[in-house]
Structure I
Amino acid sequence: MQVLLDYKNVSLFQNDREVVSNLSIEIKKGEFVYLLGKTGSGKSTFLKSIYADVPINNGNASVCGYNLGKIKSNEIPFLRRKLGIIFQDFQLLNDRNVYENLKFVMNATGWTDETKIKTRAIDVLQKVNLQGFENKKTHQLSGGEQQRVSIARALINNPELILADEPTGNLDPESSEEILNVFKKINEAETSVIFATHDMLVYNKFKSRTLIFENNLVTEKA
């Protein structure tokens, strides 16, 4: 099985404070991996290091074929096109409709053909059960629907790896379960998912490989 992420003896820092020490981990194509730990335990720092927002200054780390210790600034956008990144707070453009939010990202990542843009937008909205929502303004949507738009946006460029940082943190339990089911469906299509959470209701609905972040260390749950 193809290894998408390979960290060996990596320590990660946030504002000169070590938050993760001596991390060694592999994540392969098709895996669903939870990150569990309290706020400040290093989950978000680890995710940021994957998309080269936190530097790798020691150890060896590679993601989707890129050496993160040696990556050049002009290579980072190409790494990020292989990743889908989803945040707790949606980060949608509230003055635009759903289609315009997706199109904005597509234009920014090199899509120019209007027909292909529209076809792909409809395709990813179907994947997150939002067909027919293209013309709705994002402020007209529920929190769960907004998060599904942000997942659709992350799927635009067929990422190899999805990074979800507390994606159910602002949602009620019913919406949280809907979001988890969307991620499960994405994962069943062989896209790897790293899902940071401390929402134990969600976690207990779907058991999978789990990494525990605690006391600067990362351990695998037995």
Structure II
Amino acid sequence: MRTLVWAAALTAMAAMMDGQSGKQALPADVLPESLARLPVVQRADLDENGKRVYDLVAGTNRTTPLMGPGGLSLHSPQFAEPMQRINLYLRDESVIGRRYFELCALVTAREFDQQYEWTGHETGGLRAGLDQSTIDVVKFNKDVAGLPEKEATVIRMGREVFRQHHVSPAVFAKAVSLFGKQGALEVAGVMGDFAMAAVILTAADQHLPADRKPLLPEK
């Protein structure tokens, strides 16, 4: 009996020390290097086309493991390339601009309760000019009353898409009036892009590195 008590105490102490040293208690099927269920893709293990796609997704000077949707996608380079090009277009060239790109990402991450996605894009949204008060409307599922018209419309559209699987005529018409036909389509496109990423991250159980504070509230 005493042996069992000591064993339990030592296990608890080890867990506490791991927490203090910044280590995470990971599920048994999550790998410590990738923090996901799939290993980190090594450039050297890819064929020539795979290496080309790796450089597109990860950059040519990366010295640390690539995690997240980009890193996971490299397990299928033929899939990773169009996924990356769509994301780059929507992020850098979409007519909606970077501010609303980030808001679309946050709306989607919130609807999927996707911690990895949210934590990266909350800081990205602030850098793009979103107010913390707007971000908190999404984070804490608040009413959009009082928000600027464009921000309120993006949030309404996202909530209707993901919760009702239907966008009301009034909300879509407002999106067209505010962003134009192309912009309204690209608002939906960004949400679709991040929905795909959220599904990949969730399926692979991607965890945050221990030094990154999770910013999305627990369910």
Structure III
Amino acid sequence: MSVLVFSDAQTAAAAAATLLGGQLIEKPSLVMGLDCAAALTPAYHSLSAMTANGLLSWGKVTVYQLSERVREEGKPALRDFLDDAMLRELSLRPEQVVAPDNASDDWASSCHGFEEAILQAGGLDVALLTVGTDGSLLFNAPDGEIAPTTHVELYHGDKIVTAGLSTLMSAKKLIVLMTGQGMAETAQSVIRGAVNSSLPASMLQLHAAVTFLLDEEAASLLG
């Protein structure tokens, strides 16, 4: 486990993008998982800028969108966020972006299919993530039963299809961005606290190659 602290949120986000970009340069056929959290927008914008400057090539990449909202009238898909934040700028072919089904008559089967797709690709080389202020990871909420693989989760009134903890822990590398004063207590618990199921993100401590990137505000209680 590595913990890197930067002066401000923008610098931390740029560093997260640089880490992911370095993985892509090292392995052009990278298999990556992406979190659909708005907190990662600055990192996605940095990756877009690096691509526009000719530093990154995405022609052989496979992107796994790690969560999606169950389709409901009037609610935007999480894919819309990823497209706006970065993907639309990369001109990826449709087959390069794999997302969980957002509608199904058999959720067990469709969720299993998403897991199988990741396995068939050789597993995730890297995943870019953030953590909710409640310690949630993706949409795996605290104080509930932690599902190991992709499943449908009720999160703050929304039904979300989300990868599970085992899905993430099987990734070769994890990059986790946490910024802002509002994340200080959560960051302390996630990084320095006990590992327990009531705080899903604390499980990240057990990953062999996880890098936490924080700004000074989020790191203010780490000591």
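For log10 I(q)/I(0) by the Debye sum over Cα atoms at q = 0.19, 0.21, 0.31, 0.32 Å⁻¹, for residues 86-125 alone, the calculated result is -0.68, -0.78, -1.02, -1.04, so let me know which of I, II, III that is.
The correct label is III.
Out of I, II, III, choose the structure whose coordinates give Rg and Dmax of the Cα atoms in Å, for residues 70-173 alone equal to 13.7, 44 when calculated.
Corresponding structure: I.
If mean projected area of the Cα convex hull in nm² is computed to be 12.2, which of I, II, III is the source?
I
Which structure, out of I, II, III, was Rg and Dmax of the Cα atoms in Å, for residues 102-141 alone calculated from, if the result is 8.7, 23?
The read-out was computed on structure II.
Thinking of I, II, III, which structure, once percent of Cα pairs over 14 Å apart, for residues 150-197 alone is computed, gives back 69?
III
Values quoted throughout were computed directly from the atomic coordinates according to the rules given, and no laboratory measurement underlies them. This one's a predicted model, so the numbers in the text were calculated from it and none came from an experiment.
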